[in-house]
Structure 1
Amino acid sequence: MAVNPGATPGAAGTVRPMTAADVAPALAWRNHPAVRAVMFTQHEITLEESRRWFELASADPLRHLLIFEQGGVPTGFAGLARRADAPAEADWGFYVAPDAPRGSGTALGLAVLEHAFGALGLQAAHGAVLAFNDRSLRLHERLGFRRSGEDGAPVLVDGRPQAVIRFVLRRADWRAAALALSSAGH
């Protein structure tokens with residue numbers, strides 16, 4: 001598999017830095033009704049909003065915007081935001097293209113987390129999932145995340161309170177989970 005410059009290879013794909021050319025395709029994935037329905041912000045995002053977000057986020061040294069590719073084809077987005085008070089830890093979020101092949105979420109997770117704990121040297125990744133998002137909950141658990149115990153109060157999503165499950169994955173736990181997934185052929 002050819003690796004893009006600046007890309008980190010994973011078991012079944014690579015991640016690379018997001019560019020301005022990726023904004024429109026990533027926005028189309030993000031705005032798909034099935035993806036939008038499980039996001040914390042569920043309105044349809046305009047291209048102008050997305051371009052402004054990209055300009056600000058890509059200029060922030062604590063943010064890492066990544067495109068996941070399988071066989072050289074972009075099929076997902078992931079963002080890592082280092083915590084200002086704990087820069088060896090980051091919050092992550094992700095989504096795959098609605099037409100991505102089955103297993104793409106796991107493959108994206110493997111590649112992004114390898115990048116996070118490898119190239120970026122993170123010690124922990126944190127995730128937050130709306131409690132009704134069963135697919136994302138299962139994916140976090142499959143990748144080795146553990147509930148962090150800080151679920152707390154519901155958040156408002158489009159004016160409705162929604163329960164949130166918070167996860168954490170420590171670097172040491174990642175190695176064991178990655179090994180298990182690799183030997184199982186994820």
Structure 2
Amino acid sequence: MIAGGHSSSTVDSETELPYRRGVGAVLFNRDGLVWIGRRIPKSGRALENEWQMPQGGIDDGEEPSDAVLRELIEETGAERAKIIAETRNWLTYDLPGDLRRVVWGGRFRGQAQKWFALQFEGTDTDFDLNRYDEPEFDSWRWAELSELPGLIVPFKKAIYECVVDEFSEIPLKVRSQP
């Protein structure tokens with residue numbers, strides 16, 4: 001047995017699980033701020049840091065760039081955005097052990113995500129969190145890019161730090177556009 005009360009064979013099999021492929025959307029408004037939503041807790045779990053950017057899985061045969069636009073619509077209700085940048089690499093996170101056995105039916109250890117910066121071309125009234133049957137968020141707001149790592153659940157913090165680093169020049173670029 002190892003720490004946490006699991007046999008080493010259980011831990012070994014869990015760390016051998018594949019990563020689920022996914023995308024994330026860093027949606028910038030004209031002021032260089034980023035859209036974040038407050039996640040709705042699932043199955044009565046309280047969330048430590050409940051704010052995050054839109055993200056989700058890639059469907060079979062779907063291109064990551066198409067997936068990010070689909071996820072943006074599904075999670076925010078907003079359609080008026082264009083891709084302006086993407087991360088150089090796929091970024092990964094591992095789910096904590098207690099979630100790994102529950103999330104995605106226990107088939108994945110975490111996610112490998114491609115993140116995209118998007119320029120929002122609409123107005124705040126475009127957001128409709130209840131557009132689809134199973135909303136992800138119950139409220140939303142605009143935030144500074146630098147705030148993001150402090151708002152996300154700890155196991156995703158490193159990804160958010162990478163995203164902030166890679167997209168650090170974008171707020172100035174979008175604010176300087178006519």
Structure 3
Amino acid sequence: MYGYITGKVTEVEYSNIVIENNGIGYLINVPNPYSFELDKEYKVFLYTHIREDEQSLYGFKTKEEKDLFLKLISVKGIGPKMALPILATGSISGVVDAIERENILYLKKFPKIGEKVARQIILDLKGKLDFGDVTISNNYEELTEVLKGLGYKEKEFKHIIGRVSTELSIEEQVKESLKLLLK
């Protein structure tokens with residue numbers, strides 16, 4: 001129904017934010033509400049969930065987050081309330097990598113995701129998350145080059161690179177990667 005909303009964040013709760021746009025406050029469920037600052041303007045990509053007994057808005061900072069959310073809720077047994085924590089506690093590239101490598105243990109770390117649901121996610125989504133490759137290559141290009149320069153082959157670090165936050169400086173990304181490689 002809605003593509004996105006631009007407005008100022010007026011409230012931050014434990015599971016949602018309120019964005020004011022033209023004098024109306026929109027309650028939006030988001031993966032990590034504390035990543036939004038009060039009184040700051042944001043463009044939030046929206047998904048409208050309508051059921052017989054409720055209407056809810058789900059919001060995301062990036063189009064990629066929204067796309068992954070839509071893919072996750074297309075999986076049998078996963079609704080918006082189960083998909084949101086996956087986005088809150090894991091990086092997009094980490095989740096995509098776990099699905100592509102069939103890493104059930106990684107997926108089971110998320111709330112309410114057991115072995116059966118993790119296998120269903122992999123069955124339904126493996127090979128269908130094409131935006132993930134673009135995200136990984138764009139965000140980790142410099143890190144990939146540094147690790148290659150240190151003598152690592154891509155097949156040695158490909159499985160951990162998605163678990164490193166892109167918000168870190170390149171030096172911190174390298175340190176985090178090396179810690180993960182040495183485990």
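Upon calculation of mean count of other Cβ atoms within 10 Å over residues 107-114 from the atomic coordinates, which of the structures 1, 2, 3 produces 20.1? Please list the in-between numbers first.
Working: 1: 25.2; 2: 20.1; 3: 16.0.
So the calculation was done on 2.
I have -6000 for helix-only ellipticity at 222 nm (-39500 (n - 2.57) for each DSSP H run of 4 or more, over all residues; to 500), calculated from one of the structures 1, 2, 3. Which structure is it? Comparing all candidates, it corresponds to 2.
9, 33, 33, 20, 5, 0 is what came out when P(r) over Cα pairs in 10 Å bins from 0, in percent was calculated for one structure; which of 1, 2, 3 is it?
Among 1, 2, 3, the structure yielding 9, 33, 33, 20, 5, 0 for P(r) over Cα pairs in 10 Å bins from 0, in percent is 3.
Among candidates 1, 2, 3, the computation of relative contact order in percent (Cα under 8 Å, 6 or more apart) that gave 33 used structure 2.
Values quoted throughout were computed directly from the atomic coordinates according to the rules given, and no laboratory measurement underlies them. None of the values given here were measured: they were computed from a predicted structure. Cβ atoms are built from the backbone, for glycine too; each structure is taken alone.
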